[in-house]
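Computed from the coordinates by the stated procedures, all read-outs in this text should not be read as laboratory data. Just so you know, these numbers come straight off a predicted model, no measurement behind them. Cβ atoms are built from the backbone, for glycine too; each structure is taken alone.
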Structure 1
Amino acid sequence: MSKLILLASCALAMSACTNSSYGPAENRSTESAGLVASRNLDVTGDAELAGMLVRADGTVGRDLELAGARVSSSASVGGDLSAAGASVRFTGSVGGNAEIAAATTWLDADFGGDLDVAGARVTIDGRVAGRLELHGARMNLKGDFLGPVEVIGEGRDDGERIRNGRAILAGNFSQGAFVCATHVEFRNSARFGGALRVIASERPEGGPSGYDFELLDGRDCDQINI
């Protein structure tokens, strides 16, 4: 992820996008950097894009790395995805694992492996086949989560944000979930196929019968052992 941030910083000083490709045809990779880095990709290897505004569509055979102030992608990624920015929007598919860090994140995609997300405002729709680990302040989980789910609320009391955050549970949680936040809300669409443990400032209304609830009681979620 540090490499992505460095690429993005360098790109801000460039007035035009620079592109380069390398490797044999069966493993062809590409890099793009500039104020605006926008590509419809068709590469068999890896792809890296960095800039102020970044958009990546098309197909990437192996790994895709994106970094910018505003990042958007609908790419089909055969390997892993890494994306960092002030805002990240992803509506494609990932065969491997994904790591996303952004102030605002909006995902409606098919993730074939594990998904790690860190951000202030996060919405996750689509499907996550592997483990989900989410750290955020305002979190909305609407998707189909097939693996274990860990949701850790973060933030601080400053008039706008709430210490330990808010989490809305609206999706299908096939293996249950661990959720810790100041406020937790169950939507009618939420379904739980495994054990559910919730730690919050007060017991949420609704939810499945018999789930495990514990008062947050002044603690920080990121200091609690699961």
Structure 2
Amino acid sequence: MRRSVGNKFIGRRFFKTIVMFPEYINQLFYLVGEAVVLLALLILILSIIVSMLVLYSFKTGNFFAARYMLLGIVLLENVITTLFWITRVDDSIVDDVGVRLRNYINNKEFLNTPCAMRFIFMPQCVRSTECPAKLTPEGIKCVNCGRCNVGDAQKYAESLGYHFFIVPGSSFIKRIIKKYRPRAIVGVGCHMEIKEGLDLCHRHGIPARGVLLLKAGCVATTLDWEQFYEAIKEKEPHA
């Protein structure tokens, strides 16, 4: 019995000896913990500010400190979408405003690029389910059968000087960009596709505009065609 008690006593002393740290180590842990709490608080405050700016921009169409706002969305996206979820606000607003911001920031350089050097990438899911067009190495070649609005959009875009491509995936877009080196791009797609496409264009130094689908999916998606035509029309650059 004594031996058992003695072992316990020795074990406790040994444990206390192990967990004892010099005072400067304890102080360091305290400072690190304090810094983590302050950093978390700062991130939360910045996320709340950016969230309010996102809601303001979504409702008014105006942007305040656009580049800093976009940087905030990119860096704090997960926290912002969580705040939207907690407050029962549709978090797709964040992606929508992110696309608008990129379009706004790219606007001047885009408009200064001649139409002949602008490319349009239209997703194949917008075409009719009865589309007779065939796939080629540069995408689907529209035969203007009249079963959907893609043919009319292509004719109008090409009359302005645009290069028009109907693509089944991002690999086609990358291949076409590498081959033809466009100076500006208009892309149509869902939130995820537009975000990835705008990031791709940014890495290549290409000003781009994104046009979001009204209804996403793999087939029979819908597009606000008036918004699309507005995006490709010539306008004077903003002062």
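Taking FRET efficiency 1/(1 + (r/R0)^6) of positions 23 and 87 (r between Cβ atoms, R0 = 35 Å, to 0.05) as the criterion, which structure among 1, 2 has the greatest value?
Largest value of FRET efficiency 1/(1 + (r/R0)^6) of positions 23 and 87 (r between Cβ atoms, R0 = 35 Å, to 0.05): 1.
On mean count of other Cβ atoms within 10 Å over residues 135-142, which of the structures labelled 1, 2 is highest?
Numbers: 1: 22.4; 2: 15.0.
The maximum falls on structure 1.
Comparing relative contact order in percent (Cα under 8 Å, 6 or more apart) across 1, 2, which is largest? All intermediate terms of the calculation are to be shown ahead of the outcome.
Working: 1: 9; 2: 18.
Sorting by relative contact order in percent (Cα under 8 Å, 6 or more apart) in descending order puts 2 first.
1, 2: which one has helix-only ellipticity at 222 nm (-39500 (n - 2.57) for each DSSP H run of 4 or more, over all residues; to 500), as calculated, at -1500?
The read-out was computed on structure 1.
Which one of 1, 2 has mean projected area of the Cα convex hull in nm², as calculated from the coordinates, equal to 12.6?
Only structure 1 yields this read-out.
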